[in-house]
Structure 1
Amino acid sequence: MNVRTQSLRKLVSVAATATVLATSIATFAAPAATYAATNCVLEQGSTTVYPSLVQAQPGFSGAVTNPQPAWPTGQKLGCDTTLVANGSGTGKSALIAFYTASGAAIDMAASSSPLASGAEQNDHMAFQVGGDAMVIVVNSTNPVDQISMAEVTAIYNNQLQDWSGLADANGKSGTILARTRIIGSGTRDDMNRLFHMDRGTGVGNTCSTGFTPSNCEPALVARLGLPRLTTSQDEADAVCNSADSIAYTSLANLAAFGPGTAGCTGAGAIAGSHMKALTLQGCTYTGYPGTAPSCSGSFIAPSVTSAAASGSYPAKRQLFLTLPKVSIAAAKWGTGNGTGWTDQLGLTKAEDIVNYMESTQGQTAMAAVGFIPISVPSKQPIPDADVDLNGGIGLTDIGQITGRWNRLDTIPGSVRADVDNSGGVGLTDIGKITGQWGATGFVAP
């Protein structure tokens, strides 16, 4: 049955049936409008996305208000969250392990790189919540001001080892201390995508096909003997503490440690210095590595304007929040009207965080830490009325509600059948469904 094309006659019939159900079961009484906050969402993942979630957290962790605010105003969760910055790959792997194996509980993963082919794309759906740039940074005492993408590639593939080898070295010489992220980092994944950094085969320092044993990122790390960086703070420290270091980081990190900020103040930092972004020239990699990259055009400074969709910065990025696919959630928690995956508090509220981060308040938080806001969608990315997330609003969503009739919860909206976040399931939730009958619901990104 196509729930998107039900007739008005069917709608009236369902509404009448709902009224009979409501009078045959004890009537639901809505609880008060504010509720005590309780921890409910466990998030892990990208250290790049992390500052924006922290910025937004006070806004989405407050008590639920009724009636719900109209979109695109973000709805508070009625509970708190635990945010862990441990890397995109770690977060996505933990989410896969929890839903398909026996891993520790996790409800959502943040990522600074798109879903990879294989298990990530098969099991997860990723919602873009912001934009970013791959910012190539040095210490402000370093005279180098610009670099081409090809030169960045050569540095991280261990082919360009001295500052004097840059086309615009500005008199700078000495060993380039190229700092790189930990394996599994979304930022490192994006470096590979944007700059064709050869990460090797994963076995020792072996390079990929087409690269010599000394011309890949593992050989660079082995030659310098420097530890891989784990966090955005590590990236800042690396360039703050040495005029010979170069690293890749985010717009948010540049906003925290770049020009106009307190700059480098940690232990070992060069006094009076700050993180400096190099202007970047775009290059094409057709035929690479057999053919050298072709570079031309202006050197562009990274900013929220130049790295926006319409901007000319050549190394743009996207930031995501990742959830399990509906089929994966159903496989783990089961299906059915009275029980099933839609009763999982952490997953339900993680979906609310996705909606919040794509709302006006969420995008304000993204901009506040230096990221690029996206265009706020015309409706919630995960519509509340599409309870079962089957793509339409109709009878199957009514079934989710009647299967949980009169259920009360201490955290409003803790099951998706509580469509209006009133703290209970009943007639008012049916009204939310009938008010959007036949509309297009959730569409997986």
Structure 2
Amino acid sequence: MGGFGKILIIGGGKGTVRHIEALKPLCWSYIRVIVPMSDTGGSTGRIRQDLDTSPWGDTRRVLGALAPCGSLMGLLFEYRFPKIDPQDAELVSVECWNKYAEQLASRATHVEARFCRVFKHCFSGHPLAPYHHLLGFRSRIYAGKLLGSIILAALSALEGGPVAGLQAAATLLDILPRQYRDIEQQLAASKAPMEVVMPSEEVVGNLILAALDEIEKDFDEAIRSAARLLDTRGAVYPCSRERLMLRAYLKDGDYLEGQSRVSHDKTRKSRIERVMLLGPSKVPEYDYDTNPDANPYAVREIEESDTIFIGPGALHASILASAALRQIAKALVTSSARKIYWLNTAIRWLETRGFGPEEHVRAILDHVQFTDEQNHVQGIKLDLVVVNSRFPEVPEGVELLRWDQDTICGIPVLAADLIDESDLARGSYYLHDREKIRAILPKVLERSKSR
């Protein structure tokens, strides 16, 4: 895109997705994103533990955003199974789909095709129980079963029925209708309640990435394979190849460990002062490594970028969960790219309670720094902070971030109406609007150039 050059985004959450969607019509192939590797909550956290794999959630979300809009593979990648009450009498485990998946997989002749390998993949390990985390303990319903059984269940939901889901899977596997008509007839005649399917609340893309990680036996190749599967443009780079743990130190001297606790802990009584990232220990007598290695590809992208967008997104759990990694921080400080911080529209109540706009900016400045060979602390220099200027009525418990001055911490401010009206109508997140982001980009370019 004229003026911005090669764009890099630091983030990974819903705010990052909005920025990707805003930029896609302008510079789809030139978007790069660095995402955290410390998620411990929700589907990502469960699969991280159950399958002993990397936390793929932010990588998955960005890959989906970089895929062509509305593609079946993109929709499948982001499909989240609904939450199921464990007391529901009609709970159906993945067993119901497995026989159809096995039959369909046997008809797939392009065995080396990426989707075929994913569909036929069986996760390592042994199943302990059919109902996964709903029984109150960890188990692997996936082990010994084709991932295709879960894919069939998801496609059934996306396409409006089991037979339509089977047809969609066959199309993705490049199987002709005459080659699976008998399976289609079996499924149509089935009396099983196929519409209610495990695994509750899991996201298919997390499982596909975990499968590719086992198939490729290489972290970077797993991501490249997923990108090719989705036909993405642009690229995503996890901040590290290691599974990181986010630790947040509080003002009262206590600390929280794990991204989900940092984001959602309801018991803490003081605000977060600083965060650090822990990696797997390289020395047997220690529990963890306090200076985990950054992904060299992510560092290279920072060095080669012309414009770096930081945020919007969760300050600690998304932005600093990547930017506070020492090698990433050093690359950001020494980069000659223009650097723009997109401030959130509202406080993330449990994570940034007590933070105003100045505290958000100060957290970035305090964390993204390094000590040089002369023992001098070098910090990031931001060129511009973009803030929301519209403050509609909001429900109780929501606090919009307000700022009416020309600078924050000495950094120029650009204010504009950024709130998504459709979010307001749903009473949902107060995210940035795609069209409003796109409309303000010329001003962002002009203001960040003038420093």
Structure 3
Amino acid sequence: MRRLVLLLAISFLPAVSGDRNCQIIEFPELPSLTSGGDTVRFLGHAPVREGGWSALTRDPLDPTGRTLWAVNDRGLNIPLESGGREIKVFPAPAYHQKLMKLHLDGSQLHIQSFDSLTMPGKPTRHVDGLPSSRLPNGEIAWRQDPRTGRPDSSPPIPPSPYGLDIEGLRLGTKIGYLSEEYGPSLLEFDRATLRILRQWSPGKGLPPVLATRRPNHGFEGLALTPSGRLVGLMESPLWNWVGKRKKTRDSRIVRMVRLDPRTGKVEEFALLSDPRREGRHVKYGDLVALDEQCFLVVEHGKLLDGTVSMDLWLVDLTGATDITSPLPQGRLFHQGRKTLEELMDSAGLASHSIQSARKTIVRADFGRQCGWPALKPEGIEILDDSTAVLINDNDFGLDRTESSSGDGIPHADTGPSGRSSLLLLSIPSVRETLIRP
């Protein structure tokens, strides 16, 4: 039996960038992206640099705990609406994701290496971020005309058998693990060869219902427990309904999945998002294991009052109901007329005796309090007993405000949110938080 202490009585610490409670560390200048031997550039001719870091993890081979690894997602892409179709414009379609090794020395961040993942049986074929032919999600990929910067639809880029949208990373001493959004899937790779060994996806080792994830809202977070189990966290509620989708888009119920890679045993749990934001605006960035049951979880997104908040929570799976089901829509309720997502909130879960994971706030609105300009906190790790470290996904420096104008042309974000950075964040003592008799 575990008792949770300390966090229930936290008074939030003052957080000023650079003081002992939080510190922002900007990355050194990163290499430029190239395509066909040419540097990829924004409309204003600034080079596009490596970025889009969507995960952060400690290297267990370094006893100091100061060596970290990050992985970026599918590469630079610009969303575009065309005739009701979901289009992604890829200025560098040959780009493949990078594993980055870095070392934190006080307030100095040093990049040590970049590496690439390869597919099973294809030692020279790197994983790429193009729409997947193995795990289709309905996206259409277009190239970019290098002369004008405008999207080029003739012909569309064919789906790739190597396509993955990587969002989570955790390392063991010999094996590493990834989560990605297309499937959504969990993957295992060999640290020595960086070759993917195994993959679990909906209906193939994972609950089939996960295939109903919102596009680009799959397994955003990944944790590795001390015993070696994987815990994947969906970014947002599934688009999973029997009744009306319009209602379920604001469900507060988000799914967590726990997988034992050794036995294949899988469990599924419900996590309730913050009631201060509608379900359509819920985004979970990442989670890190404190032990087998407890995790630090990053939740962010627009609140009901129109402001945006990044919050750090303690999530405890002790006593949570296993809701795993082999059905394509998961467990159904009300004589099969409702999905889990259509139960909507805590009252709906309680009416069917479903216990969600327990949540306790750790640091509220830490991004604003720390002056951290990140818009997408998508990686978290425990640096030491009282410090968490987070990384932002800077979208490769893409100005999303400009990209949403619908022209499909890459525009540079020259402000702080367009640069890659780490945030060192003071947290309550991990040792004192988890007390066992």
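No value in this document is a laboratory result; all are computed from the given coordinates. Quick caveat: nothing in here was measured; it's all calculated off a predicted structure. Cβ atoms are built from the backbone, for glycine too; each structure is taken alone.
Quick notes on this structure:
- For FRET efficiency 1/(1 + (r/R0)^6) of positions 248 and 368 (r between Cβ atoms, R0 = 25 Å, to 0.05) computed as 0.95, the structure of 1, 2, 3 it came from: 2
- Answer label among 1, 2, 3 for the case where P(r) over Cα pairs in 20 Å bins from 0, in percent, calculated from the coordinates, equals 24, 54, 21, 1: 2
- Value -8500, calculated as helix-only ellipticity at 222 nm (-39500 (n - 2.57) for each DSSP H run of 4 or more, over all residues; to 500), assigned to which of 1, 2, 3: 1
- Among 1, 2, 3, which structure scores highest (criterion: mean count of other Cβ atoms within 10 Å over residues 40-47): 1
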